[in-house]
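Asker: Structures incoming, each one as structure tokens.
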Structure I
Amino acid sequence: MRIDFHTHIFPESVVRDRDGHFDDTDFGILYSSPKARMATAGELLSALDENGIDAAVVMGFPWADPDRLSRHNEYLLESAHASGGRIIPFRGLSAKDADEVDRDIGLARADGFLGIGEISFYSEGLGAESAGLLSAILSAAREAALPVCLHVNEPVGHFYAGKYASDFAALYEAIRAVRGHPVVLAHWGGGILFYELMPEVREAFEGVYYDTAASPFLYRDDIYMAARSIVGAGKILFASDYPLTGYARYLDAIEAAPFSVEEKRAVLGENARKLLGLRG
């Protein structure tokens, strides 16, 4: 079973009228460029079919406006239902709705979401203040038994839309407080996975997974071998960040990586299936 753990879709109305949504700061940061790709649920399903992928996790968006946030989350649920289970919805949360975290996450499972995310802090970065909100989200998600996907940037290198400063010390403490609860750090965790060479970090990150979203734009393909050596294939999740780029670059890199047959199967879908509690 092949599962893409990190994709993005929007209602057709948003795709058609992206200019009408630039008043949302985070949306403008990511999608103001006409080169920034957007896709609907139908386009995602077509891409899955074309590339032999069984299912995909779709991430919510951190709309500041409650109505937009609600409509987008409803779209994810409707798309999941219509897909017969091939679309797996994660609930989006506003990066500023600290007062609503417990309520929204508490209702997420009953509504049909299988996780929370992609949690991101595009405007302010992941610092002391946003780390407080992240801690509240992780605590509520643990209570609701829902995995969380978090956007994490590498602290060095080239700039791109959506890149923000990530305080690794604050991130470490937030994860350590919910040790064992499944937390998916997107984009290879911004490189924080290398700190799992430290015994105390490895212990604290017992429940942490790393997804490969945007990998071709960030790292050489050696990242797969390095991650396998440091954290093991069981903590790596195939993820494309669709519709950022095509699937071939990810699938070719995984095929060429020094994984065993079982490890490839785990990275491409088995790890995700077990994490999400899906039947084979």
Structure II
Amino acid sequence: MARCGNFTHPRYDAVMSDITARLLTFEPQIRLGAFIGVLLAMMLWERAAPLRALSQSLMLRWSGNLGIAAVSTLAARLAAPIIPAGVAAVAASNGWGLFNLIALPAWLTFGATLLVLDALIYAQHRAFHAIPLLWRLHRMHHADLELDTTTGLRFHPFEILLSLLIKAAAVLALGAPILAVIVFEIILNATAMFNHGNVRIPPGIDRWLRLIVVTPLMHRVHHSIVRTETDSNFGFNLPWWDRIFGTYKSAPAAGYLDMVVGLPGFRSPGASRLDRLLIQPFSREQP
């Protein structure tokens, strides 16, 4: 029987079990629907109110970025045993993990799961910048010569699989609720597309908005060619971790319109082809 603080009720348990079963059954469709909806909305926003004009070939970049996203998604689906939602289901059925061992209100375990997983993603992101072997996987994301919503999908399959493994371990240790895990994964995917968007937001609105969420302007600093700026603003969902741990930069030194995006060692537009993206972790940076 599910526990919710001191409150348990057979009907409540039955309803939650039914919701959980349906979520697990339709989780791929739910995530796909949310992904397509956010992607199309961001592309329309970028078309209607771009922050700055893009000089690189849109077809070349989009085919590479969306292509690598498709390969990464396929790799993640093939790695079914480490999908966080499935791990949460196994933990729940066996009573594993912190939240399955102590009685807490459902809202608290839900909120705590979202908070802990977001902090984990922040820590993971910093590790992928700090550890050379992990940086070779992650740098493909930063090698994009422009920044738009498709950049938020540009992660190497090996990085995606490693990230799934890290999240699955955290979900298992927490005994995280399945609903919270699925919601977190949907939010993470959506905010990645949002905060990479080439969209114009009035400065006054952005200043208040970045108090509760990572905005496109805040995250744009992270894609600067200047390494001290690249190693800042690591958050994806919540902006608080950067402020707490001293990695927050309010703006790039060159300004948002004039800053150079990308990495010094990967300046060829051809590096955005799908085949080049797949082998990029094994390639040397150009002098």
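Asker: Can you say which of I, II returns 17.2, 49 when Rg and Dmax of the Cα atoms in Å is computed?
Answerer: The correct label is I.
Asker: For the read-out relative contact order in percent (Cα under 8 Å, 6 or more apart), a value of 19 was computed from one structure; give its label from I, II. It would help to have the intermediate numbers written out before the result.
Answerer: Details: I: 19; II: 25.
The correct label is I.
Asker: Separate question: Of the structures labelled I, II, one was used to calculate helix-only ellipticity at 222 nm (-39500 (n - 2.57) for each DSSP H run of 4 or more, over all residues; to 500), giving -19500. Name it.
Answerer: Label of the originating structure: II.
Bear in mind these aren't lab numbers, they're just calculated from the coordinates by the rules spelled out. It should be emphasised that the depicted structure is a prediction, and the values quoted were computed from it without experimental measurement.
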